[in-house]
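Trainee: Below, each structure is written out as structure tokens.
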Structure I
């Protein structure tokens with residue numbers, strides 16, 4: 001078996017039926033899959049940042065964004081997961097919890113409940129916590145936060161891409177720091193995640 005579906009220990013593994021949803025038959029290695037997904041994510045980002053939708057804080061937009069980010073690679077893109085995961089809520093709760101999240105986020109924006117960074121990072125964290133899709137949840141949640149921070153008029157997030165501080169030099173270390181920040185946010189400490197988003 002190739003390394004095609006090998007995930008980091010803290011990533012969400014795909015179940016066999018989801019693996020069968022791979023659309024591109026030429027993909028045989030993890031590097032191929034990563035490249036194909038990145039090309040699709042770039043196309044999804046272009047679509048999202050061109051979007052003229054007045055309100056991005058909706059279930060419909062979130063689903064459409066996931067489909068735009070992963071739909072060229074996976075046939076389940078834009079569909080909620082139906083299986084349990086090592087992270088996230090039970091599948092039957094996804095629809096309700098996601099709708100509640102976007103209602104909450106719209107309220108936060110309308111009432112300026114939080115500063116822009118905390119608001120966008122809170123949206124990101126709760127989306128990751130729900131983990132609505134079979135895969136791509138972190139990337140999708142970061143894109144939603146990026147879109148929101150832009151609409152709030154704040155500078156864009158870097159999500160660790162400004163790594164000239166001498167602290168982080170490889171993707172493994174970057175991922176560890178991201179996961180650690182998410183875990184801190186699970187305990188209602190959002191400062192590490194905000195710092196990571198601005199790293």
Structure II
């Protein structure tokens with residue numbers, strides 16, 4: 001009976017950490033120099049709570065970067081890169097990644113220490129991406145002579161530009177339906193990656 005409170009307390013602690021990380025993303029995206037106190041206030045937790053969970057501002061920022069990297073890795077994994085048909089996997093992964101990158105832009109833009117878990121996760125994401133592209137190449141969806149590392153870099157750049165367009169151009173989200181829909185945006189990214197801007201067969 002004495003163990004009853006343990007689970008709710010742990011769940012509550014996890015919730016407060018999640019609230020702090022979400023607040024840190026919002027606050028630091030607007031003001032990268034924001035203090036722990038400002039983040040605590042935005043998260044709706046006491047200053048003592050944030051200091052109990054994170055030794056200092058740097059440890060909070062490292063936790064934020066790692067949390068975002070894990071979510072990005074999960075977004076890739078959820079697209080079933082090893083088992084789904086390559087085009088299906090590419091579409092799902094792209095839509096998932098757009099959502100995570102859109103929500104955690106500040107955290108994912110932080111430079112990762114080369115030995116950190118976040119950096120290792122990013123390397124694994126890169127490898128999995130090339131593996132999906134390899135499967136697409138094997139199925140003749142991508143040209144046999146294509147340099148897959150270059151294709152991966154172009155793919156990442158397309159995702160980055162898509163997110164920048166939605167963030168900067170306030171009109172993009174409202175006037176362009178693709179800007180608000182990860183699935184439509186993912187379809188456009190994959191289409192551009194695989195077919196470029198050249199004329200379509202039959203003029204359409």
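None of the figures in this text is laboratory data; all of them are computed from the coordinates on show. Just so it is clear, the model here is predicted, and its values are computed rather than measured. Cβ atoms are built from the backbone, for glycine too; each structure is taken alone.
Trainee: For mean count of other Cβ atoms within 10 Å over residues 85-92, which structure out of I, II has the highest calculated value?
Mentor: Max of mean count of other Cβ atoms within 10 Å over residues 85-92: II.
Trainee: Check the numbers for distance in nm of label points 7 Å out along Cα→Cβ at positions 13 and 29 across I, II and tell me which is largest.
Mentor: II
Trainee: If you rank structures I, II by Rg/Rh (Cα atoms, Kirkwood Rh), which sits at the top with the largest value?
Mentor: II
Trainee: Now for a separate question. Where does the value -17500 come from, among I, II, when helix-only ellipticity at 222 nm (-39500 (n - 2.57) for each DSSP H run of 4 or more, over all residues; to 500) is the thing being computed?
Mentor: I
Trainee: Among I, II, considering only FRET efficiency 1/(1 + (r/R0)^6) of positions 53 and 77 (r between Cβ atoms, R0 = 30 Å, to 0.05), which has the greatest calculated value?
Mentor: Comparing I, II, the top value of FRET efficiency 1/(1 + (r/R0)^6) of positions 53 and 77 (r between Cβ atoms, R0 = 30 Å, to 0.05) belongs to I.
Trainee: Using the calculated result 14.9 for mean count of other Cβ atoms within 10 Å over residues 45-52, pick out the matching structure from I, II.
Mentor: This value belongs to structure II.
Trainee: Of structures I, II, which gives 4.6 when distance in nm of label points 7 Å out along Cα→Cβ at positions 37 and 157 is computed from the coordinates?
Mentor: This value belongs to structure II.
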